[in-house]
Structure P
Amino acid sequence: MNPFAADLLRWFRANGADLPWRRVRDPYTVWVSEIMLQQTQVQTVIGYFERFVARFPTVAALAAAPLDEVLKLWEGLGYYGRARSLHRAAQEVMARWGGILPRTARDLQTLPGIGRYTAAAIASLAYGEDVAVLDGNVIRILTRLYNITDDVAQAATVERLWALAGSLVPPGEAGPYNEALMELGRVICRSRRPACGQCPLQGHCQAYQAGVQDQRPVKSRRAAIPHYYVAAGVISGAQQDRFLIARRPPGGLLGGLWEFPGGKQEDGETLPETLARELKEELGITVEVGEFVVRVRHAFTHFRITLDAYRCRHVAGEPRALGVADFAWVTLEEMAGYAFGKADRQIIAALQAQAGRLL
């Protein structure tokens, strides 16, 4: 075992956090936790993980569940494609693998939503396969440890880091070692203000010794993030207490979630004009756009939006699922049974606040 791996494991065994998915090394719960932890903070994941495995304790239970129920339990965790892939993968595990999650990283990568890193994490943590992991945390650690100046936004650099990571895995200890790396990146070797004084690898770290740890990893500047203006309709019909909501198509951004229908502003349009056009295109209805309800600002991974919601009166046309997967007329209270994205939940909160003032 290389000296830095021995120091890392010694530190982890003394300092590793007590997390619910570490208490039982069941392949299913390791899988669920790794999917939830993608681009999400540990403290955020804990409650979601506990509720999810309580409701779906096995692969079979998850595979048999309606997607709507899976999305509702995922509501607020974000990156909903993870939930859709997890559900679809569970069904594949039942159909192709007899309900048992594959044992190797190679086989795990054949399942929806499981890429190279996640497959290696599951295979090493659940089954002890001697495979390396490489995510943002591990990239940061390795580029500091070896003072690597290559641009980590380049694919060739990432491949070299995968090879380096693989050469460092201590045989028979891949699971604890990989988990220790993840923990070190989370609590010590942070992207900002790394706690180098508490790091068990300080004596091995070339970037620290050169005083350039804050400059690693080297990453080329990202392009500016685009911003869009969006309009959404709070549409009431003959029954004033019911509102028209739409379900997004199953693929793509927020796929399968429900929303207040609308869309992105085009050049030369006012937002009310945008809303009227989008509702005609998506649902085949004509509306009268009324009073402003709330403005919501929200950031996605690759773009940002400013969303204005307006009350609308349904004037003509029976709703049809033209550009949406489904639609429903529901009361404000009934919306609690539908899975919405964060921006739409803020619209619901504004409607609830307005309703409270009217009582």
Structure Q
Amino acid sequence: MSRRKNGLVFFGLCIFCAGLAVVSCIIGVSDISPSTALRVLAERLLFLNSAATGVDEGTEYIIMNIRLPRVLFALVAGSGLSVCGLAFQAIFRNPLSDPYVLGVSSGASFGAALAIILGLESSLFGLSGLSFLSALVTVMLIIKIASYGNRIHTTTLLLAGISINFLISATISLMLILNQEQMDKIIFWTMGSLSYVTYGNVLTAFVAVMLGTGVVAFNARPLNAMLIDSQSATTLGVNVERTKRTILLVCTLMVAVIVAYSGVIGFIGLVVPHMVRLCMGSDNRRLIPYSIVGGMIFMLASDLLSRMLIPPSEIPVGSITALIGSPFFIFLLFNAKKRLNK
């Protein structure tokens, strides 16, 4: 694809993403007409007085304090999870790597559940801090199990991630039984939802995702070299182990902050990088911006579906992404099996 056509495609995806974000702000359970919702958004963006144009405070509150933060967080979370999946697939040279499959999301969810039980959810670094520490310990444990010498075996990595996922799920279930007064909140983290995010959550997640994505983008060339193999990357001057540790650290931070506020939302980091790679090749310098926009679109569409399928009830957005991602994961496993049989 030529550079001009590449730019046009990217611009088109950005326009589509922006349109989907506006639609997500307009559509909801509350009976608010699209024209009214658009008027509120335009008024607030232009800093006009809504009372002067006949929009009541209740309508404005629903759009500006419930729907808009949700849409903004979907944009941040989708981009962050997608970039993390892309980075994991590069450093492990494994197309099945993903924060959810590797157990990083579950580890962060355990930390969030622990923060709720300990009453630390309202503190500044309670949820995000414990989520980060728990996710970091989880990913280090999985890597330790999957490593043999200096090599990380793909099959062992997947099995270790799945096993740790089961262990954490069982532990959270036990926590639910022993702490039934916090059961509703803990279940929220395990299923994934954007229902209760605030502008403060959006800002915290935005800072974490921006920093993490910047680090991943800065390491795009080393990641390209590591796609070949570790020895070739070392020959090209890449400090493989330091790059792996850096990427693991920043991606774990991104996932932990996102999970702390939205719960476990899986498979975005698996599906989006694969779709982008099929269309754009394997150069991470090109894949990163497309993964950002692709993750935003995937997350916005999933959240929109979660609100529209069975109104006025709402399906957890993590269930929607799992329904899409699980068949895709099985498809990738079948492809991997076919390559082994050749």
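Given a value of 45, 24, 18 for semi-axes √(5λ) of the Cα gyration tensor in Å, point me to the structure among P, Q it was derived from. Attributed to the structure labelled P.
To test your reading of the models, identify which of P, Q gives 0.20 for FRET efficiency 1/(1 + (r/R0)^6) of positions 24 and 176 (r between Cβ atoms, R0 = 25 Å, to 0.05) when calculated. Please list the in-between numbers first.
Working: P: 0.95; Q: 0.20.
Answer by label: Q.
Please state which of the structures P, Q yields 27 when relative contact order in percent (Cα under 8 Å, 6 or more apart) is computed from it. The read-out was computed on structure Q. Distance in nm of label points 7 Å out along Cα→Cβ at positions 184 and 312 was computed and gave 5.4; which structure, P, Q, did it come from? Only one of P, Q returns 5.4 for distance in nm of label points 7 Å out along Cα→Cβ at positions 184 and 312, namely P. State the single structure among P, Q that was used to calculate distance in nm of label points 7 Å out along Cα→Cβ at positions 56 and 248, giving 5.6. Answer for the origin of the read-out: Q. Work out the source of -13000 here, i.e. which of P, Q gives that when helix-only ellipticity at 222 nm (-39500 (n - 2.57) for each DSSP H run of 4 or more, over all residues; to 500) is computed. The read-out comes from structure P. Highest-scoring entry among P, Q, by FRET efficiency 1/(1 + (r/R0)^6) of positions 40 and 272 (r between Cβ atoms, R0 = 35 Å, to 0.05), is Q.
Values in this text are rule-based calculations from the coordinates and carry no lab data. In this text the structure is predicted, and so the values were computed from the model without any measurement. Cβ atoms are built from the backbone, for glycine too; each structure is taken alone.
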